[in-house]
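Heads up, there are several structures right after this.
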Structure P
Amino acid sequence: MGPIARETFVPQNYALGQEAQVDWYEAWADIGGERTRLQVFAMRSMGSGAAFHRAYPHATQQAFLEAHERAFDYFGGVFRLLRYDNLASAVRKILRGHRREETVRFIAFRSHWRFAAEFCTPGEGHEKGGVEGEGGYFRRNHLVPVPCVADLDALNALLLTGCRADEARILDGRTEPVGAAMAAERDRLLPRAAEGFDLADVTFPLVDKQGCAIVKTNAYSAPVRAGTRVEARVYPLHVELWHGGRRIARHERCHRRRQHVLDLEHYLDVLSRKPGALAGSKPLAQWREAGRWPACYDELWNRLLARHGKQDGTRAMVAVIALGREFGHDPLRAAITMAVSLGACDVAAVRYLLTEAGLHKERPCTVDVGELARYDRPMPTMAEYDVLLSGPCAGTA
């Protein structure tokens, strides 16, 4: 065996606004009290050294494209060249040399934003070493210890704060902070497009006999008849179902396979005709798991069953839940809680509690009579008439 040959790399110089590098890296966060593995998008300017980071549950193509637009907003413009690894969101097939067969949506996206793309040689991470090192630096300085946040929006607000804080850094070999170079770079970037790119991945599934549209192997409930064709729009964090030019359902996106994502409200019309199906239904179980069916709902339901019987009592409970469409879920929960505390067990009582705030009339205010006060007279006293009660009557009939 001969001596190990070490490869020599040539340092590169980058003009402001010319090139940025893009990559994903893995991080952990405690979200809502649960340790969660996340994918963090990073875009680093090679001229100024500034970087943008944003976290997602999964590195989907919709998240990939949305993060680009967020990064363009952060930098104040678009870089002329973006350098990537061979990400599945952008590359469909690796050809000879640096040639790539790009995905259709990525071609449309970069045509919309007017930037060029170059891809690294497989296994040659040093070709985008700037963003590789940026991911490690940011994780050590802003994601250690593991952050504890309420939700993903709070985490991304924390990451944005970290990006802003890093603008005060002075990189090795430079004399000015990253933020100053970033401000100078902004004038050299391409202007942002007047409108954003339509990020949704659109399909047109049929609603099946279980009231669901199949989107990326998962079933999402829809409040329309079976056999209806709907438009499904898939975004990074949610799925929307449209019909007749209006949105009829919005669900949190599920990244697992062959799961059911159901909303009990979408089945209320069916349950009003088939009330016996409510107790063991999967939509009800998912509402319980999500905390949308508190204990006061069960208390009211039991009272309705005791008063009206199994069928009519459940049908009345379905009518109560349907009030959420009209008044909203939080007011409905408050009204049911109040009805239970008052001992009520009637749909009309819950509706009254939802509307009673609008039934109160304002008390009349005191009017200043001004000059009319001189006509005030003291209240009469009846004490002199008490003498009639102290002795016998002197007169005759």
Structure Q
Amino acid sequence: MLHSFLRLGSVTLLLGLALAACQSSEKTATTTQDSTSASTMSASITKVAFGTLNNQPVDLYTLTNDQGMVVKITNYGGIITEIHVPDKEGKLGDVVLGFDSLAGYRQPNVPYFGALIGRYGNRIAKGQFNLEGKTYKLPINNGPNSLHGGTEGFDKKVWTAEEVKTDSTVGLKLTLVSPDGDQGYPGTLKATVTYTLSDNNALRLDYEATTDKPTVVNLTNHTYFNLTGGTSDILGHEVQLKASRIVPVGADLIPTGKLQDVKGTPFDFTTATVVGQRINDTKDEQIKNGGGYDHCWVFDEAGTGLKSQGMVYEPTTGRTIELLTTEPAVQFYSGNFLDGKLTGKNNVNYKKRSGLCLETEHYPDSPNQATFPSTVLKPGQTYTSTTEYRFSVRK
């Protein structure tokens, strides 16, 4: 009987061990499945209401790629409100300046945070230009000049939005029809800007425009970047630009009409240089005129193709941006006119040099400068431009 009991006990023990092994195997399989699911996040785009303006609905779109990078864009002004990218520890952080609400962007004197700029990015002297024998007058909104398309530029318009998705990207196509005479510019201009977020953490902006009358066009985006995630200013960022010349300006920030070599000046970013290293060198006339960096750098190799033209690196987080564009130049702006009067996301106060801009563009005041590349668009032509910001980390 004792022998039978021991044999029965052995069988019971074996069955118990087998059952435990089976349960352990199921738990392992479940854990593996959950881990796989987390590492293969699928790209997505979602939409929520963001408010209304003149009885037009304003929405906020969230683009997420399969790496977990997040970009939020509203169809009001085509504004990029948030960009979340990882640091060298893998922690996501929001690296652009902005507000949590539409009301924030509608405040007076908001300096174009994240917005699409048009019809003409940058300054036009005395708010006027001549085209085919006719003088066109624009709103004066920056000293004696017209800046970024006027008082009601593309940054203050509600764009028509269309979601776009492929196997490896998610995007948002924005369309705006600017009527003849809008802010003084001639011709009915149809503009489209497509934001595309890819799986390699690149945000691409494709611009197109057509007109029914000769006009001038210079579209760009005015996002303020801070790769620390807003924990400090941008003076510790390193910038490199493949540009050995700038467009020098007078005290009114209008181009002199010539180009200036950057060698031996605070404007030499041909090798990676800390932004704060020479930004306060007011012995330099251009630093004095701009209150820091607020100038157009002319790329050494500019053409029709998309080229890598610059890099921004923030050493404490390891975050980087590689700048690629088809444009001949970039306005590097160091946030000199931020004055601490605006409080943005997460209750952060936007003080002087809280962010930097890389506004890819044609030169400022080109309509009044015969030697600058032309920004004239005629009927039958299509304006095209592409800029891409590639985010990564250095460890």
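Just so you know, all these numbers are worked out from the coordinates, no wet-lab data involved. Predicted, not measured: the structure shown is a model, and the values here were computed from it. Cβ atoms are built from the backbone, for glycine too; each structure is taken alone.
Here are some notes:
- With Rg and Dmax of the Cα atoms in Å derived as 26.2, 118, matching label from P, Q: Q
- Structure from which 11 was derived, relative contact order in percent (Cα under 8 Å, 6 or more apart), options P, Q: P
- Source structure (of P, Q) for helix-only ellipticity at 222 nm (-39500 (n - 2.57) for each DSSP H run of 4 or more, over all residues; to 500), computed value -10500: P
- Ranked by distance in nm of label points 7 Å out along Cα→Cβ at positions 275 and 339, structures P, Q are led by Q, which has the greatest value.
- Computed 1.7 for distance in nm of label points 7 Å out along Cα→Cβ at positions 99 and 195 - originating structure among P, Q: Q
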